[in-house]
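Scrolling down, you'll hit the structures one after another.
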Structure P
Amino acid sequence: MKKNEVSLGYRLNNPFNIRFNQLNEWIGQAKPVHGFCNFESLIYGVRAFAILYRTYIKKYHVSIRQFVYRYAPPSENNTQAYLRSVCRLTGFASDYRLTPSDLVRFGAAILQVEQGSARADVVALLKLY
């Protein structure tokens, strides 16, 4: 990506690069693009990630490792490198069990890995959830 190009994730208002799944009927969702969710505005993309996060920790009581391996599977990513980056950015060990209060810190790390930076406007939106 060139320096002044906007990533696909931001063009789709999906900075966390959430994959489209027809079972998820996200508010503000538009037609998917290249297998990724497409949202009408950034707030809807951030909201979708916050809901995914809360679902993972409530339903599965996940550690960072479990979350990353489910969210960024080895079939699509270098998941081990992804996990190392998230742990380094959060300061948490890979077996740390995520809690609702970790959303902003963890989300900012995921954003950094997915987009190369944690844009302040997206982190601010995470704080709403």
Structure Q
Amino acid sequence: MRDVIAGRVDFGFAPVSVVAGFIQGGPARVLAASASKRSRLLPDTPTTVEAGVPGSSYQSWMAAVVPAKTPTEIQIDLNKAFNAVLEEPEVNQRFESLGVEVAPLDLEPLRSLVRDEYESAMAFAGTKPR
């Protein structure tokens, strides 16, 4: 962001949480968001696909992880507990104030997301997934 603002580079990609302070009446302008759908935090900003770049939908995400041998019942309970906290209005508002959209997932959709992202990263790197 510093190099974009200083004019040393023409553009950059950064999470909403990083650019938020620079775009609201500041020295930077958001052209598009590289997500599958428009951001709740930037509803007037088109996605990169909407802006004419097909196949450019990339999103960052975070997940809590446990050792692989953790019993499924405990994983389910932890997932439900994390999701319950993330759905609390004050927690959700705090994340949004930091530029982070909260999108809790149940355990199986989360596993699918992680698996798909891993396979995509391995394909991009030209490596076969384990």
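Quick rundown of the values:
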{"item": "Comparison of P, Q - label where relative contact order in percent (Cα under 8 Å, 6 or more apart) is highest", "result": "P"}
{"item": "Highest-scoring label, criterion being distance in nm of label points 7 Å out along Cα→Cβ at positions 45 and 69, among P, Q", "result": "Q"}
{"item": "Highest-scoring label, criterion being Kirkwood radius over Cα pairs in Å, among P, Q", "result": "Q"}
{"item": "FRET efficiency 1/(1 + (r/R0)^6) of positions 37 and 77 (r between Cβ atoms, R0 = 35 Å, to 0.05) - structure with the largest value, from P, Q", "result": "P"}
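Each reported figure results from applying straightforward, stated rules to the coordinates on display, with no laboratory input. Owing to the predicted nature of the structure, the values given are computational and were not obtained by experimental measurement. Cβ atoms are built from the backbone, for glycine too; each structure is taken alone.
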